[in-house]
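Enquirer: Below: a set of structures, written as structure tokens.
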Structure I
């Protein structure tokens, strides 16, 4: 990759909990973690189990400046946090951002509450990197690094969640997970975030046929992702946050069906890299 590149790499694509094993080898079993590169700058979205491998790769690469943004703090999106190697490396500068608990709990309080006895033996006091905890409110526009604009919006999910739009060099990558749609009504906040975007990563935990059984769980469908992208004139849809029960065979079939409805749609795989 070149220093001027803008891309997203998937380190964890599974929702609810990690599911390693022979039936998830192709698409991956780690829970959510994305890396978005804006030239030399590193943005990480969520700290599911996939962040462990990402952290090791960043240490090997010698990356010293990182921004980690949380969509929310349900376990599947933060379970890998204590195992992110750059936290334990001197000379690293790491910014942690959250906005889903604005007015209720700060980012630093959230991280400290997660890494506390009797649930975890090591507290954030053991981090040796230069840590900075940053808070925002849904709807704020963030500028984590020069030339990078990150737009935010509130998603419909229990305990709150943030959707993101990363803009760099006139291109846009959107991360929309976790969210529950309202049947027959496209979410205007999401439409605003993804309007004209090059890549839209969307919570497609269920199918339209499955959704009625899980109404109220806080998740959406791949068909709703297509409807949103069509309305917003977005380019590529990425189906994300796969249910634990989805094996590789099911996801291959789903991808074929989704591509029939909207060419260019892909199902997220660990290790996959997409460039706008």
Structure II
């Protein structure tokens, strides 16, 4: 059956046809929501809610954009309703999370157990860079964060982002400029991979914990980000970082379970959730 025919049936209220179309971008939608929410349970809930909301409103889809863009707008609005109740993350959220893990034997042990027993408990430095990107993006105002992730990670056009955020082209471009400048400045001042004076060397620290027999410097030098740090400017380094990030699905990577625990630890440390273990059990 041609896609146009499937869309016609979906617009007529056929849920199976709509489900076929939704499935084409469902994994990307879940990945996008995880980068915003950093909680797998919330992602499942909002993906389900997005499907229901979109199907209920399918008759209002006037095809002035792709169905994917229209659905992402619905998902973004649902995520915004969830996120606006929460404070934006401080730039040192990772430091607070690391200090909590180091100072709490039970949490450190939880990390080690997942790393040793889970099929998705591996540690790779490139995946931690992806985790770090998400953490830093959560310091941004929500609309800046959404615009940045949609454009630089999921390759939505400015026009499509205008439809998703219901903003003018000039506003979206301003959101992107601010987001990139802020992210670049934070990375430049914090990341020891691109600045020898950077305050955060968590990638190498975790490499030493989870891969003690692997030479840390060798692992660092494998990354193009590190190789380019002495000859590329800040904007080029940021673009290189986003290229690495967009190649990783945070819900399907080899370290998904480990990074989910690190997110929980970070959220506990900054007070977003009250108890690491209660959240983890849920």
Structure III
């Protein structure tokens, strides 16, 4: 059955690439969204069956507002994708680098390419836009010879632009982690990773007790992120990613954690996707002199 998949961005965006990778063997259609809040609305109202949402990048860091969306909307994480991110600088045909006066792209893309831009294009105006692929599309339409855009290889080719510089990200090991989310929890038979959030009393040793339980159960804590609880002084949510070998072992851990926390909720149970990163890094090392 055909599924509607919401993405933040437009055809040619990195969200588009992540969706294509995850749903490669399935029949689906894209539902573009100009922002993560609109993406959440599409999913919550049923106009999209699932959504692909970026959650963190190895250069720019965690997208904190998206954890709030997951928690407040009660969305369920059913999978993850790690996508290697390579940024290219594009312009319209026959434009030379010294003609560029502005560089447009999504704020995250500009941040991920800050070293290159500061070195190669000092003094050039950076203009934040809502999407990398949309920036490419708009440039192709208006043909502005004084503007360049940062976008993916797929986007530049899709909209017929000319490449000025390749792979301009600050670090070659640039990955974005995406969640695949749905509006309701799904039953899982196998999983080796859990995303949860919890809160503990503001007392000495309470958070340490959580970490000690994870250690005692011989599991890996791959992420720990704190968030202030709105309207409450010295109160925090903690988001955790916990990796394990057997789902039954995780259920034992969760019961222990529920007994020592003031709030505990699973955001998702799914298969971890770290192998994608490791394979890409190995390939880079093989091609690097």
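Enquirer: With mean count of other Cβ atoms within 10 Å over residues 136-143 computed per structure, which member of I, II, III shows the largest figure?
Expert: Structure II gives the largest value of mean count of other Cβ atoms within 10 Å over residues 136-143 among I, II, III.
Enquirer: Separate question: Supply the structure label, taken from I, II, III, corresponding to distance in nm of label points 7 Å out along Cα→Cβ at positions 80 and 216 with the calculated value 4.2.
Expert: Details: I: 3.2; II: 4.2; III: 2.5.
Computing distance in nm of label points 7 Å out along Cα→Cβ at positions 80 and 216 on every structure in I, II, III gives 4.2 only for II.
Enquirer: For the read-out helix-only ellipticity at 222 nm (-39500 (n - 2.57) for each DSSP H run of 4 or more, over all residues; to 500), a value of -9500 was computed from one structure; give its label from I, II, III.
Expert: Numbers: I: -5500; II: -20500; III: -9500.
Label of the source structure: III.
Enquirer: Still on this structure, I have one more. Have a look at I, II, III and say which one yields 49, 42, 38 for Cα extents along the principal axes in Å, as calculated.
Expert: I
Coordinate-derived values only; no laboratory data. All of these numbers come straight from a predicted model, not from anything done at the bench. Cβ atoms are built from the backbone, for glycine too; each structure is taken alone.
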